[in-house]
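Dropping the structures in below, format is structure tokens.
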Structure 1
Amino acid sequence: MIRTAPATWLLLAAAAHLGFQLTVAAVVYPALREVGDEAWSGAHERHSRRIAPLVGVLYVPLVIALAWVAATEPQATGTWLALVGGALSVLTTAALAAPLHGRLATVPAVERAELLDTLGRVDLVRTAGAVLCLVGAVVLLA
């Protein structure tokens, strides 16, 4: 049983991150899909402006907690589960979700549905990573 400050902070950061991911998947993206063509540009711009600070507030502590746990508990199974899950979420966000949002800002309406479908699939990967990260944190503290 590992009961360390790094593992506890990881649990908190991973739980907050998963809550965020589930909210985006269940509330935010479905709401964006309902925006009409005439309002799309403004709605997407507001979404991007509002969510960017939340990503920073959640991802920075998550990455710090992951690094801290990796440094203090490098042999633990939970560490590796959390690292793989956290990396999957963070890297998928940076490499796929962020560029898709950039394209969504300027894409013609006829291409938007396809990009939103792709973003939904990317979001499933990010959410799976967030779940795995939280499982790793729980395993560390079990």
Structure 2
Amino acid sequence: MAVLSLDHVNIRTADVPATTAFFRDLLGLRAGIAPGASSIDQGCWIYDGQDRPIVHIGPVDATYPSDGIAPFTPARGGGSVHHVALECDGYEEMAARLKDAGLATAQSDIPSIGLRQLFVTEANGILLELNFRED
């Protein structure tokens, strides 16, 4: 048995449309209606470049199978999760897009491993680490 990879991150939010817009419009990821949702504003899956649904976005009042063992309490930010990291490309374009949207970012460069990073907080206060690796 082995853990193969991170499958997805789930965000339960009072503002599904704003959260969807952040990932779709600013990060350039594809958004689709989540299975079982009546519209993208009621539930959304965000897909990466390989068409994997890496971020699931749902309303705070939705019922999840895990609620029976771990009842959900709405909160802001990531709680015990400090950040979510996404592998990206197009550093300059992404930095400009975030700046144009008026979002504060922090930058970190780690030349020894060929890594540039942008840190940005999305609409629910979740910190995202955007990683850009040199080829």
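A value of 46, 42, 28 was computed for Cα extents along the principal axes in Å; which of 1, 2 is the source structure?
It was calculated from structure 2.
As an exercise: distance in nm of label points 7 Å out along Cα→Cβ at positions 4 and 60, calculated from one structure in 1, 2, equals 3.6. Which structure is it?
It traces back to 2.
Out of 1, 2, which one gives 44 for relative contact order in percent (Cα under 8 Å, 6 or more apart) as computed from the coordinates?
Traced to structure 1.
Figure out for me which of the structures 1, 2 the number -3000 belongs to, where helix-only ellipticity at 222 nm (-39500 (n - 2.57) for each DSSP H run of 4 or more, over all residues; to 500) was derived from the coordinates.
2
Given a value of 14.2 for mean count of other Cβ atoms within 10 Å over residues 36-43, calculated from one of 1, 2, which structure does it belong to?
That value comes from structure 2.
Any idea which of 1, 2 comes out highest on FRET efficiency 1/(1 + (r/R0)^6) of positions 12 and 92 (r between Cβ atoms, R0 = 35 Å, to 0.05)?
Ranking 1, 2 on FRET efficiency 1/(1 + (r/R0)^6) of positions 12 and 92 (r between Cβ atoms, R0 = 35 Å, to 0.05), first place is 1.
For distance in nm of label points 7 Å out along Cα→Cβ at positions 76 and 116, which of 1, 2 scores largest?
Comparing 1, 2 by distance in nm of label points 7 Å out along Cα→Cβ at positions 76 and 116, the maximum is at 1.
All of the numbers you see were taken from the coordinates with simple rules; none came from a lab. Everything numeric here is computed off the predicted structure, so don't read it as measured data. Cβ atoms are built from the backbone, for glycine too; each structure is taken alone.
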